[in-house]
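*Asks:* In structure tokens below, several structures.
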Structure P
Amino acid sequence: MKTQAFHCQMEFGSLTQTGVKDQNQDAIIIKLPKTRSDWEFKGAVFCIADGISSSEHGQQASHVSTTQFVNDYYSTPNTWDITHSVRKVLSSLNQWLYAQGRQQLNHNGMITTFSSLIIQSNTAHLFHVGDCRVYLIRQNTMTQLTRDHSRKVFGQKTQLTRALGMDEHLELDYQSLVLRQGDKLLMTTDGLHQCFEPQQLLDSLNNSNTCQEQCEQLTQQVSQIGSDDNFSAIIIEIKSLAKNGLLEHQSEFHSKTIPPALSTGQYLDHFYIEEILHQGRRSHVYLAKDTHNDQLRVIKTLSLYDEDTFDAITQFANENWIGQQLDNRRLMSIYPSPVESEFMYQVCEYVPGCTLRQWMIDNPQAELHQVRILLNNLIQALRSLQRAHIVHRDLKPENIMVLNNLDIKIIDFGAAGIIETQPQSRGQFSIPLGDVQYAAPEYIDTCYANTQSDLFSVAVIGYELLTHQWPFGEKNQQNIAKSRHQKWQYQSLQLQRPDLPIWLDYVFEKATHPNPQHRYQVLGEFIQDLATPNPTLIKKHHRNPLIKKNPVLFWKSVAMIALAVSVFEALLLLNP
């Protein structure tokens with residue numbers, strides 16, 4: 001059978017035989033995801049188990065373990081990674097089997113071996129307890145990936161030392177393997193592999209075409225040799241690999257070397273360093289020429305002096321991977337670095353122009369129509385991120401390039417993340433990435449952001465373009481805890497720009513509302529309301545007191561009343 005997975009194409013076959021026994025205590029199960037989400041977060045699952053022969057409930061133990069594992073695994077939250085999900089599910093299964101066995105001691109418990117391969121993207125995750133085996137066949141060489149949890153007793157007989165349901169606490173073996181095209185994975189129970197030497201297994205696999213035919217060939221040979229046990233096999237062949245997923249990308253980056261700080265005139269692989277653009281505590285940025293095609297590129301590397309090297313590399317890999325997934329003229333392209341390179345770095349599109357920060361300095365009196373154009377282009381870029389399920393989390397003038405005709409390009413994805421894989425609570429990392437001056441309240445408080453959080457940042461930028469101020473005043477970049485407890489009191493646009501229409505103030509107030517549920521839920525509505533008055537928004541604000549709906553008029557009125565009172569008091573003093 002062949003399947004086109006979301007991340008890789010694989011072929012597989014399986015077979016289980018009762019053999020000379022009365023019942024088959026082996027169990028195999030294969031589960032392919034039906035949705036893209038399950039392919040991305042869970043992967044394809046292959047399980048093999050062998051209930052112990054000395055128990056009357058060996059068959060039940062193996063069958064329950066495989067079927068229940070698959071059902072429970074796919075029910076775990078997408079926010080759990082694969083290893084956490086599997087350990088939780090198998091720990092629960094182990095406790096249930098152990099408890100059942102304790103209640104029926106005369107039946108020798110409910111105990112089974114268990115091995116599972118989970119293929120997600122281009123990575124195989126292997127979980128194992130017992131004496132089933134998993135082999136890797138790569139370039140005509142067979143390697144046993146698992147070790148038997150058993151010991152020899154009374155000559156050739158063996159006794160399990162670890163299995164599901166054997167002890168109250170489960171000790172599970174785990175390893176991950178980055179797959180290559182052409183790899184084969186063989187999963188067997190002891191009734192099959194005890195009949196072969198490794199080379200015999202390899203020869204048998206080479207004698208048949210499809211994975212299913214190979215399974216049938218193996219079981220036929222076992223029947224001819226004669227096995228005193230049930231025998232089962234699963235064979236998986238990786239036909240083609242997809243683009244590396246995020247986990248593979250992180251693994252690749254962690255295996256490479258951070259290059260030293262470079263000087264003008266040096267080379268990094270085939271990139272000639274022409275100019276040092278930035279050298280900081282966390283990263284170095286260079287303008288370089290690709291000597292293969294003479295194109296200018298921007299090279300970004302990590303600093304060797306970053307004290308949080310592991311986390312920094314992971315985030316650097318995330319930035320590189322995210323940049324390669326995006327294809328929009330308003331988002332900077334990131335290209336793959338040379339596969340054979342030993343160094344870790346990013347190859348980025350060179351974007352001529354100036355940053356939005358510099359544009360604001362050069363244009364201190366930005367006109368409203370210019371701000372509308374800039375914000376509209378920013379929203380177009382934000383839509384592309386939204387379609388890719390990516391949240392930027394650090395939109396600010398320094399990360400935006402202004403091109404001809406006020407077009408823009410976002411140039412930094414250092415804080416970007418996939419919406420579904422973000423931590424759901426502050427406990428997983430305590431400091432939000434990016435500049436808190438433009439960050440939404442929910443991101444500062446919980447480290448979780450979505451498209452409405454990025455919209456908040458865009459609106460703050462728009463407010464600053466018009467006023468050179470921030471709608472909530474200056475936040476403390478150095479003291480995150482203080483920013484988390486800040487009172488989010490919107491300061492009316494008209495306090496700085498009374499020449500602007502009052503309805504425009506309502507738009508920015510809504511887009512920067514502290515509660516993301518009260519912001520614009522559709523990005524296009526924000527742009528539409530920037531161009532034309534929204535009657536619903538105006539009507540809502542007309543119910544507000546004067547100080548809220550028109551603070552400039554309110555304070556002018558207060559000043560006039562105070563002046564009138566002062567004049568009246570002066571007249572009374574002059575005319576006793």
Structure Q
Amino acid sequence: MSIFFRFANDYLWGVRYKLFAAILCGLYKFLLPVYIAWVIGNIVGILENDLINEEKLNQILNLSILSFLLILISPIFVYWRNTFSIIAMESVLNRLRINLFSHIQLQSHSFFSEFQSGKLTARVISDISRCEQFINEVMVTSWLHMGVILFIFVYFLLTNWILALVSVFLVPFHALILCKIGLRIKRFAKESQEKNSILSAASVESFINFNIIKIFTAEDYFTRRFTDLSVNLMDKSTTMGRLTSWSQVANALIVHTAPLIVILVGSFAFIHGGLEIKISELVTFILMQRQLFDPLSKLAAMQATISQSQAALERIYDILSLSPTIANSEKPIFKTNQSGTISFNKVSFSYDKRLALNNVSFEIESGTSLAITGKSGSGKSTLISLIPRFYDVQNGDIFIDDINITSYDLQYLRGLIAIVPQEPFLFSGSIYENILIGNPVASKNHIVRASKLSFIHDKIMQLPSGYETNVGERGSLLSGGERQRISIARAILKNAKILILDEPTSALDPMNDQLITSALTNLLTNKTSILIAHKLSSIRNVDKVIFLENGTIKEFGDFNELIHRKGLFYNHFFEQGDMYETTIHH
């Protein structure tokens with residue numbers, strides 16, 4: 001139960017007055033049947049009295065009128081109970097949802113390597129929906145039920161303590177059975193929610209990569225895979241449903257047995273005179289016995305909800321308790337007017353003991369360009385991922401303007417860097433919104449200027465909605481060249497000191513290649529730039545070139561120097577046939 005107290009302390013305390021108001025208003029509705037049971041018992045008592053019929057009728061009429069008025073105004077209390085409950089619940093869920101999403105946003109790259117996007121989506125959506133049930137059914141309704149139980153038990157004690165003890169005789173057995181079953185329901189609820197997350201992840205993965213599935217005619221394979229996951233989820237959910245049914249069976253057995261015990265004991269005592277009790281009191285006890293076990297039954301029915309909510313909260317707090325593996329130092333540095341000089345000093349890095357970079361050292365002066373090339377798996381992408389601290393080096397140091405990058409404020413450091421990836425990613429929304437990500441406070445004029453410099457403005461203006469054109473999911477409504485030029489416009493708008501280009505033209509046709517190259521020329525002006533490239537034409541005009549092999553710098557120098565050296569760099573491109581073009585140009 002500690003997870004519930006933690007949740008209450010973190011999120012429910014701020015809406016405690018609304019929840020308390022909801023409980024108070026709800027008590028009226030829940031205690032009304034108890035009052036009616038009391039009225040019926042009193043009417044029996046009135047009929048027992050030695051009063052003249054007219055007085056009996058007047059007393060019964062007065063009780064009936066009062067009961068009618070109380071019933072008449074009950075919808076008002078129901079309305080306010082629901083209103084206060086909904087306001088409190090939506091406020092809490094909104095805070096929890098935003099906190100969870102923002103906390104996930106702050107996590108490091110290793111976190112997203114561990115958690116699939118579909119699983120994270122399930123936690124943000126499905127698990128928080130479980131919390132909605134918890135707030136509405138448990139934090140409000142359960143207190144109402146417990147309030148009714150307490151009220152009835154106190155009334156029983158004040159009326160006849162012996163019958164009171166008889167009335168609650170089965171309650172401990174009731175609680176013990178439900179507790180035992182509840183623990184098993186919780187375990188299966190957590191497993192069921194994990195299976196649901198896996199199913200969600202598989203769905204998202206299939207929908208995103210639908211073109212790959214279709215080109216390989218793999219629809220049947222992925223349908224079978226989804227079916228297996230769905231059957232696993234069904235099995236867990238079915239088991240949980242059976243346990244819930246058993247709890248309801250045990251509950252029904254006790255609920256229907258308890259009034260019989262009261263009737264037998266009360267009737268025996270009344271007949272033999274062993275217990276001072278009136279017929280009216282016995283009738284009230286019997287009627288209220290039902291009102292006592294009705295909330296107990298509903299509390300029992302909440303076992304599944306409580307268990308599912310507890311499992312969902314544990315999964316949410318599993319995420320909220322994680323700290324980013326990449327974090328600021330105790331006194332992070334904010335420095336203005338960086339020149340953008342980058343230095344690597346004996347840098348080594350491994351992925352799970354697999355060496356990716358080994359003792360790498362080099363320097364890029366401010367405003368100059370560096371190309372990094374080499375075979376696939378040589379460590380190129382790893383090297384550029386260390387500069388914005390997507391990962392931290394395990395040995396050695398990286399400096400920007402003679403300051404270790406771990407000393408900079410993380411947000412400030414990444415603000416110095418713009419990246420144009422090989423596969424440009426656009427978010428669902430308009431072209432304007434996607435470019436604006438580069439600088440959220442930029443004006444329309446700045447966005448148009450960035451678009452012109454990336455040679456995409458004219459194309460945008462040909463579209464019916466211009467800059468408001470929706471790009472589709474992941475930019476699917478645009479061509480690869482258009483997506484890449486929008487990505488470059490976004491980088492231009494950021495106007496960062498350091499620019500990283502991860503093979504931005506590798507998958508483009510010659511026409512788009514030429515446009516992108518021209519756009520990159522505008523982008524590279526006065527920037528410290530690092531370019532990863534496989535094509536020789538992409539690195540012809542850079543200042544320096546690094547050739548990586550197995551995470552080690554094998555050659556370093558300017559383009560012409562490495563060509564004339566005819567070493568690993570030369571041989572790498574000669575194997576690709578690029579050297580013929582270079583020989584012609586020379």
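*Asks:* Where does the value -11000 come from, among P, Q, when helix-only ellipticity at 222 nm (-39500 (n - 2.57) for each DSSP H run of 4 or more, over all residues; to 500) is the thing being computed?
*Replies:* Computed on structure P.
*Asks:* For the read-out relative contact order in percent (Cα under 8 Å, 6 or more apart), a value of 10 was computed from one structure; give its label from P, Q.
*Replies:* P
*Asks:* For which of P, Q does Cα extents along the principal axes in Å, for residues 47-390 alone, calculated from the coordinates, equal 110, 51, 35?
*Replies:* Among P, Q, the structure yielding 110, 51, 35 for Cα extents along the principal axes in Å, for residues 47-390 alone is Q.
*Asks:* Still on this structure: For volume of the Cα convex hull per residue in Å³, which of the structures P, Q scores highest?
*Replies:* By volume of the Cα convex hull per residue in Å³, the leading structure of P, Q is P.
Every read-out reported here was derived from the displayed coordinates using simple, explicitly stated rules and does not represent laboratory data. What you see is a predicted model; the values in this text were computed from it and never measured.
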